[in-house]
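Listed below are the structures to be examined.
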Structure I
Amino acid sequence: MQQSTIFITGVSRGIGKATAQKFLDEGYRVFGTSLSGELDYTHENLTPVRLDITNEQQVKDIVQYLHENNITLDILLNNAGVLLDEDDDEVVLDRLRATLEVNLIGTIRITQALLPFIVSGGKIINISSSAGQLERDLTSTRYPGYKISKTALNMYTVCLAKRLESKEITVSAVHPGWVRTDMGGKEADLAPEEAATYLFEFAHKDVETGKFWFKSERMKW
């Protein structure tokens, strides 16, 4: 039986690290990216990848490597993201641009680059947030740029899912929960390992493409 392969962005810490370790524990081959290409953990099935998803040349280098080594992907998990305007109550344009460059444009860049390597029946999972819900009752006006980026990522999920229907590639946006990470803070509900287990289980469910999920339940957009 051929070993399944997942490509995960942003695995140096938090949700990405815990998720990479969960997939490794379950027998997957994992390509895990970080800005430095260095990780504080190792595994025989882990390939650390130096990648800044905003860097077009680094993305091209990954494509060349996958092509030269005849690697195919069963799952692409777009986890890398930033929160740059946590204390802002209004949009600060420079921080909005920087946020969109990672959370939206960078995610689109790496996804489009890796599409040729994703097998029929494969999965693309975009880590989104309940902060991106248009139907959510806003209790705070803080971090508007982050919210905008996740709403836009949700729309990309819908557009990409429609585009890939004929290739039988399922595209999902997933809210991982409020997780105890540098971004989520110490008061959050879930440990990174809990979110990782949920993401692993979700990746192995047969779900409708182009939808928004939390713990395998459909979320409102």
Structure II
Amino acid sequence: MKNLFSILIAAFFINPSIAQPDLKLDDQFNIVFGVGQILAGGFNAEINLSHNRLMFDYSHGMNLKSPNSFLEEGADKDQFLSVNIPWTTGFGVGYRFNDWLNLRAEPKLHKFEIYYDNQDFNSSDLIVDYTTFTLGLGLYANFRPFKNQGNFLKGLMISPNVRWWPNVWTSLDDNSFEYFNSQNQQLSTHNARNIGMANTPFFFNVSIGYSFGI
């Protein structure tokens, strides 16, 4: 995933047909919803505003759950843990290469709650909760398959994206939490998680929504 992300960015800067610095771009106001978050049992909404070459966004997600059966092999799975992310929020600012492709710098905050597997996500069962702060990049494509239509369909938008959001700070001391695990009867250490796929900073998503011309 990291190599793919680097190759894509390099291609966009090298290929002059993608980056068109002399072309003035229309201003847009977009509202999109993340498909990946919906499939994870949660919700995420993003509002973005573009002005010529500049792109600004704010997004907020909630209620994202990862049961033990969904966790990658490793310490958290071996400790019989499940993860709840009650909210994740932040903004982005970036550059539009053209009317369908943009790259953004994105500072984000994420709240993690750690529970034992097969327990309800109630405060009485909470093992530890903490906040992480990530600072990374997001590469976004915005496709409007019906943009030439003369009706409301013209604003429908599909936005695949790839993101790299590494942790730069967590609220845990030394980015970890030591506790006695009642499931395996051992002293265990939980390390602050990454927000991406398989506990990495990288993830891919697709958003759907609507684009309003300004």
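A short reminder: the numbers here are calculations on the coordinates, not readings from a lab. Remember, it's a predicted structure, so these values are computed and weren't measured experimentally. Cβ atoms are built from the backbone, for glycine too; each structure is taken alone.
Of the structures labelled I, II, which one yields 1.04 when Rg/Rh (Cα atoms, Kirkwood Rh) is computed from its coordinates?
II
Of the structures labelled I, II, which one yields 2.3 when distance in nm of label points 7 Å out along Cα→Cβ at positions 35 and 67 is computed from its coordinates?
Structure of origin is II.
I have 15.6 for mean count of other Cβ atoms within 10 Å over residues 43-50, calculated from one of the structures I, II. Which structure is it?
It was calculated from structure I.
Assuming 1.19 is Rg/Rh (Cα atoms, Kirkwood Rh), for residues 51-114 alone as calculated from a single structure, say which of I, II it is. Provide the component values of the computation, followed by the final result.
Numbers: I: 1.09; II: 1.19.
It was calculated from structure II.
If helix-only ellipticity at 222 nm (-39500 (n - 2.57) for each DSSP H run of 4 or more, over all residues; to 500) is calculated from each of I, II, which structure is the one that comes out at -10500? Don't skip to the answer; put the middle values down first.
Values: I: -10500; II: -2500.
Corresponding structure: I.
For distance in nm of label points 7 Å out along Cα→Cβ at positions 139 and 163, the calculated result is 3.6, so let me know which of I, II that is.
Structure I accounts for this read-out.
Once mean count of other Cβ atoms within 10 Å over residues 171-178 is calculated for all of I, II, which comes out largest? Could you put the intermediate results ahead of the total?
Working: I: 22.9; II: 13.1.
Comparing I, II, the top value of mean count of other Cβ atoms within 10 Å over residues 171-178 belongs to I.
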